[in-house]
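Dropping the structures in below, format is structure tokens.
Just so it is clear, none of the values below were taken in a lab; they were calculated from the coordinates. A quick note: this is a predicted structure, and the numbers were derived from the prediction, not measured. Cβ atoms are built from the backbone, for glycine too; each structure is taken alone.
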Structure P
Amino acid sequence: MKLKQLRERARLSQYDIAPILQVTQATYANYELGKTQPTIETLIKIADYYGVSLDYLCDHITKAFDFGYLNEQQINLINKIKALDNTDLIQVNGYVDAILANKNNSGKSEKELNK
């Protein structure tokens, strides 16, 4: 599970996140160490808190996400994007939108762009 990774990315200690989930720090530490497993209710709380899916939280990969059609450069970019927080993702999304808008407008005349 990605518990420690998500917690550290959010700059939280185990003492910070445990009360949010209504567990003790020791219980949460055992989740991160894999000594015990959180209940489904706790997993849902964690996923909701960090804004991720249960599949992502639990490192579950399904065949529905077959990226076999992507080239190596695209896969590398996706892996980099996965490490970003929500603020960074908003910036990246805006940047990609600007690139695509520029590509779409590159063949249009000044008159067409000002409509």
Structure Q
Amino acid sequence: MAADGFYSVDFSALTKGARGVVILEDGRIHGGDDQYLYSGQVSGPDDRLEVMLMVKAYVQGAISAFGSHGGKFALSLTGNVIGKDMQFSGPSPVPGSPGITVRATYLSDLDLS
């Protein structure tokens, strides 16, 4: 299982090079970018990951990495822990749009003291 902490996330689907920040704590993941918020669960044995996320726009005119406009959608991703980092991918919630790949780079423990 991945380490609890802060992660920077880089993701690509129809839109390439999008970025955000997430917090992983006790199997729960929360975060966002400049247009969307994310919340969900991370589970899996050893270094395998299963991620279930709800993604919700918080700005007017938001355009997702899949090219959809605003709203809310679910993502189901699978992947691996690589050192302290994570990498996962999954299908698009938008028919005909490319799937998504995500690279999460460990930044820090949750305790910043």
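Given a computed value of 0 for helix-only ellipticity at 222 nm (-39500 (n - 2.57) for each DSSP H run of 4 or more, over all residues; to 500), which structure among P, Q does it belong to? Computed on structure Q.
For which of the structures P, Q does the calculation of P(r) over Cα pairs in 10 Å bins from 0, in percent return 15, 51, 28, 6, 0? Don't jump to the answer; show the numbers that get you there.
Numbers: P: 11, 32, 25, 17, 9, 5, 1; Q: 15, 51, 28, 6, 0.
Of the structures listed, the value fits Q.
Looking at structures P, Q, which one was relative contact order in percent (Cα under 8 Å, 6 or more apart) calculated from, given that it came out as 28?
Working through the options, I get structure Q.
Taking FRET efficiency 1/(1 + (r/R0)^6) of positions 57 and 105 (r between Cβ atoms, R0 = 30 Å, to 0.05) as the criterion, the top-ranked structure out of P, Q is Q, with the highest value.
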